[in-house]
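Participant: Down below are the structures I want you to see.
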Structure I
Amino acid sequence: MTRKASKILAKQPPKYELIADDIRTAIDRGEFGSDGQLPGVRELCLKYNASKTTLSQALDILKAERVVESRGRTGLFVFSFAPIRRHGIQRLAQERWGSGASIWSTDETRELVVDQLRVEEVAAPAHIATALELSKRETACLRSRRFVVAGRPVLLSRSFLPQTVVSGSAITQPDTGPGGTYARLAELGHTPVHFREELRVRHPSTEEAAKLDLPPGASVIQLVRTAWTAEQRAIEVNEMVLDASVYVLDYEFDA
C-alpha cells in the first residue's frame, strides 16, 4: 500500500458526521429523558467544541433521518412517531378484501385517514399504458390519495386502472365501498389473483416532499404494485410513495 493510499484510508470523517453519530448513539441509549428534549444549541456547541455551522450540519443529518425533529420554538426533540409496519403479503390476501376489510387495515392500529382524494379519467403515462396494455385511444381511471396518521402525512398513492373496465362502477367514485377497489374489480369479473411489488429508495421530488412535509435530505420508498387477473391481464398499477423514516416493510412467508 502506498503512503498516499494509507493517508486516504486513515482520513477521519467530517466533524459534523462524528457529532451526528454521537447524538444518535445517545438517543439509542435513552439519554434525553422521558420528554426526549435535546440540550440547546449553545450547550451542544460547547459539548462538542463546535461552531453553530458545524452543529447545524450534524442536526440536518439527524432531521433528514427523522432521528430528531424541531418543535417550533420549544427546541429539538427525539423523533417520537411510532413506525408503521406494512405487512406486504397479508394485506393482499383475497380473504381480507373479499370479506369487506380494507387492505390498509393490516398496517396500522392508529387510524389511517385519507385527507386528499382525487378520482379522474386521464390519458395514461406511457409506462402505465404499456403495463395495462392500453391502446392510444384508451384512457385510465386515476385514484390519487394522501394518507395521514395522527395528523402526519405518511403515504401518497396513485392507482391506475383501465377506464373501459371500471367506467360506471364505484371505483370511479370517492368511496369504493367495503373491500375497496379489489372487491369492486371482483364484482366486475376482473378479480386480482396475482400481485408484484417493486420498491426502491430515492430522494423525493419537490412536490412529493411538500405533500409529505419532509425535511431537506429525507428519503422516500417508491413502491409500485401491479395486479393481474387469472387471465394474466394487468388490471391495476398502484404507484406509492412512502415516508422512508416512518415505514417498516414486513414480509412474512413460508419456505
Structure II
Amino acid sequence: MITFSQVDFSYPTGDKVLSSVTLDVTEGTLVGLVGANGSGKSTFMSLVAGLYTPTKGSLSVDGMVSPGKEQDIRAVCRMVMQDADLQILGATVEEDLFLGRKRNEENVVAAKAMAKRFRLHDVWDSPVQTLSWGMKRKLCLAAALLDEPQVILLDEPFSGLDYPGMREMRRMIEENKAAGLTQIVSSHDLECFVDIVDELAVLDEGRLVLVGPPETILDHVSDHGVRPPCSWNAGLGIKPWEGR
C-alpha cells in the first residue's frame, strides 16, 4: 500500500530532514510512527499525503509514485494535522463538513451521520471557536473520513487531550482499523496507543532506525529518545491502556 524507497527530503534552505528512509506498509495496517520532537515525523506524514515530494528516492501509495503522482496520492490520502485550528476553515461544524462538497441529499445524509458518529450532532450549528480542543480534533477527522480515503494520517492525535478525549480518539482509530483503513499515527509518546498498533516505526534525526511489532523493538526505543510504556518498563509487557 505504502512504500518508501531510499527517500531523502530536504527543505529549500538545504536542511535535510529525512535520510535514506525505506519502509513498506501493508494495506489495512495501523502503524505507530514515533520519535523525539524534530525527528522528522510530520515531514514523513506530509510526504505520504502527497504534500511534499521526495528530494531523492521514491514513495509509492497504492501504486502511485512520487515524484510524479502527488495529485493522485492526495486523492486517496487524508492527513489530520496536529493543530486543528490550522485545518478547520468553516465557521460552524456544518459549514466545515460541507467545504468542497455539494449540498445534495446524499451528502447531507452522510455529513449528519458522520457528525452523529463523532458526537458532533449536538453542536451542528455551533461556531467552531466555541468547540473544545477534543471536539475540534474530532471535526477534523470527521471531515477527512467524509472523503472516503484509503489512508488516514494522524499527526500527534493525542496531544492536548484529556483522559476521556484520549479514550475517544483510541476508539475512533480502532473503528477505522476495523473498517480496513490504512493508518499512520505519529506521536512522541507511546503510552496511550502502543497496545493497538500493528507495527512501530521509530525515527531518529531523520533516519528510520527501528521497524516491527511493538514487542520486538520496545527494548530499544529509549536509545532513540522515546520512552517505553510504563507497563513495559515494569516488566509487565504491553497492557491495554484503558485498563490502567
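Participant: Rank structures I, II by FRET efficiency 1/(1 + (r/R0)^6) of positions 61 and 181 (r between Cβ atoms, R0 = 41 Å, to 0.05) and report only the one at the top, that is, the highest. Mind dumping the intermediate values first?
Facilitator: Numbers: I: 0.55; II: 1.00.
Ranking I, II on FRET efficiency 1/(1 + (r/R0)^6) of positions 61 and 181 (r between Cβ atoms, R0 = 41 Å, to 0.05), first place is II.
Participant: If distance in nm of label points 7 Å out along Cα→Cβ at positions 77 and 157 is computed to be 1.6, which of I, II is the source? Please report the intermediate quantities before stating the final value.
Facilitator: Working: I: 2.9; II: 1.6.
Answer by label: II.
Participant: Still on this model: With distance in nm of label points 7 Å out along Cα→Cβ at positions 29 and 173 coming out at 5.9, pick the structure among I, II it was computed from. Show your work: numbers first, answer last.
Facilitator: Details: I: 5.9; II: 1.6.
Working through the options, I get structure I.
Participant: Once relative contact order in percent (Cα under 8 Å, 6 or more apart) is calculated for every structure in I, II, which label goes with the largest value? Please list the in-between numbers first.
Facilitator: Numbers: I: 18; II: 26.
Across I, II, relative contact order in percent (Cα under 8 Å, 6 or more apart) peaks for II.
Participant: Given a value of 0.15 for FRET efficiency 1/(1 + (r/R0)^6) of positions 69 and 189 (r between Cβ atoms, R0 = 35 Å, to 0.05), point me to the structure among I, II it was derived from.
Facilitator: On the way: I: 0.15; II: 0.55.
Structure of origin is I.
Participant: Match the computed value 22.9, 73 of Rg and Dmax of the Cα atoms in Å to one of the structures I, II, and report its label.
Facilitator: Working: I: 22.9, 73; II: 18.1, 55.
Structure of origin is I.
Participant: Another question about this same structure. Consider the structures I, II: one of them gives 3.4 for distance in nm of label points 7 Å out along Cα→Cβ at positions 165 and 205 as calculated from the coordinates. Say which. All intermediate terms of the calculation are to be shown ahead of the outcome.
Facilitator: On the way: I: 2.4; II: 3.4.
The structure behind it is II.
Since every read-out is calculated from the coordinates, none of them should be taken as a lab result. Note that this is a predicted model, so its numbers are computed, not measured. Cβ atoms are built from the backbone, for glycine too; each structure is taken alone.
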